[in-house]
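Peer 1: Pasting the structures in now, so scroll down.
What follows is calculated from the coordinates using simple rules that are stated; it is not laboratory data. A quick note: this is a predicted structure, and the numbers were derived from the prediction, not measured.
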Structure P
């Protein structure tokens with residue numbers, strides 16, 4: 001089965017380490033998709049391999065059913081084992097070349113570039129499918145991460161042709177600012193999965209894109 005395509009813009013939801021019971025992740029991701037999420041990342045920094053594998057297999061099935069790409073965070077071996085649609089890598093993870101060699105030319109490879117536009121240009125030149133910048137606002141998921149200025153998105157947009165993902169403390173209220181500055185995709189953890197109604201929360205973000213031209 002071919003991989004679903006990377007959306008050029010839209011809501012990217014990332015599963016949390018907190019907020020959800022272990023058996024609630026599938027229902028929560030399905031609700032996020034129903035609310036308008038176009039891209040899903042499985043991220044579990046605390047669970048053992050068996051738990052992460054079980055979760056990722058379940059999410060892959062949900063994503064395939066709805067035609068959404070499933071991206072695995074950091075773990076190349078897990079991404080390969082569950083036949084994920086791609087991998088997101090940071091500065092301490094597998095290299096882009098290794099990820100592409102293992103997952104193949106059709107896989108979606110995303111690269112965290114924090115606040116570094118030259119690193120993003122290099123990632124694009126190497127063949128990355130998207131780059132991510134942030135954090136832009138205070139974040140419970142990464143409270144110690146360095147802050148990134150919103151103006152960086154405008155600079156990056158002038159220099160890059162691949163989708164730009166913004167991450168870090170994004171809400172429906174501040175998300176439009178990031179879209180105006182040049183972000184194509186908004187990546188959200190707490191704002192969706194920390195909400196009492198996950199589907200409605202995802203819908204609030206999704207509407208930012210329909211309203212933004």
Structure Q
């Protein structure tokens with residue numbers, strides 16, 4: 001078995017957050033077990049519009065819209081669903097408010113300035129049905145169409161666009177260079193070394209993808 005290729009495949013599925021080094025460690029094993037766990041139920045089929053990660057938490061119309069957006073962006077719908085699950089605290093509510101007081105709201109935590117750039121406001125976004133807010137999710141992601149190659153790229157487009165297309169050892173923020181941003185995201189610094197890498201940021205999203213693929217959450 002080519003371990004490098006297996007790690008690359010697991011990374012493309014958003015399950016592996018380590019380096020593609022051909023060394024089978026704990027991260028590789030955990031990713032492989034997540035893959036096996038999701039496969040024990042009914043595997044997600046690309047031709048099944050009602051079988052996506054976290055699909056049991058949203059309406060059929062929501063699932064249809066996510067499929068449409070994902071085709072437009074050339075991404076797997078599970079990647080978008082995992083990111084929205086994380087950003088909305090698994091609620092998929094259009095009015096969910098950022099707990100840190102940033103003023104961000106909704107499915108991908110639209111910041112006030114972001115909402116303005118999309119021709120709306122956070123107040124208007126909060127008043128929408130989740131299915132309608134997906135129109136603004138698509139508008140937000142539109143500049144990235146065709147550029148998002150994996151789960152990490154989709155999440156970086158939300159969290160820190162400079163991380164799109166980067167390797168998972170790419171440093172997003174450090175305690176020394178961006179102290180305020182680092183402090184706001186310190187929970188992502190898994191090894192507490194004062195540097196938050198793309199791979200560390202992706203860890204929680206990967207876990208949400210695996211959780212969303214459980215039979216009880218898939219729909």
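Peer 1: P, Q: which one has mean projected area of the Cα convex hull in nm², as calculated, at 10.5?
Peer 2: Details: P: 10.5; Q: 11.9.
Traced to structure P.
Peer 1: Same structure, new question: Among the shown structures P, Q, from which was the value -12000 of helix-only ellipticity at 222 nm (-39500 (n - 2.57) for each DSSP H run of 4 or more, over all residues; to 500) calculated?
Peer 2: Going label by label, the one that fits is P.
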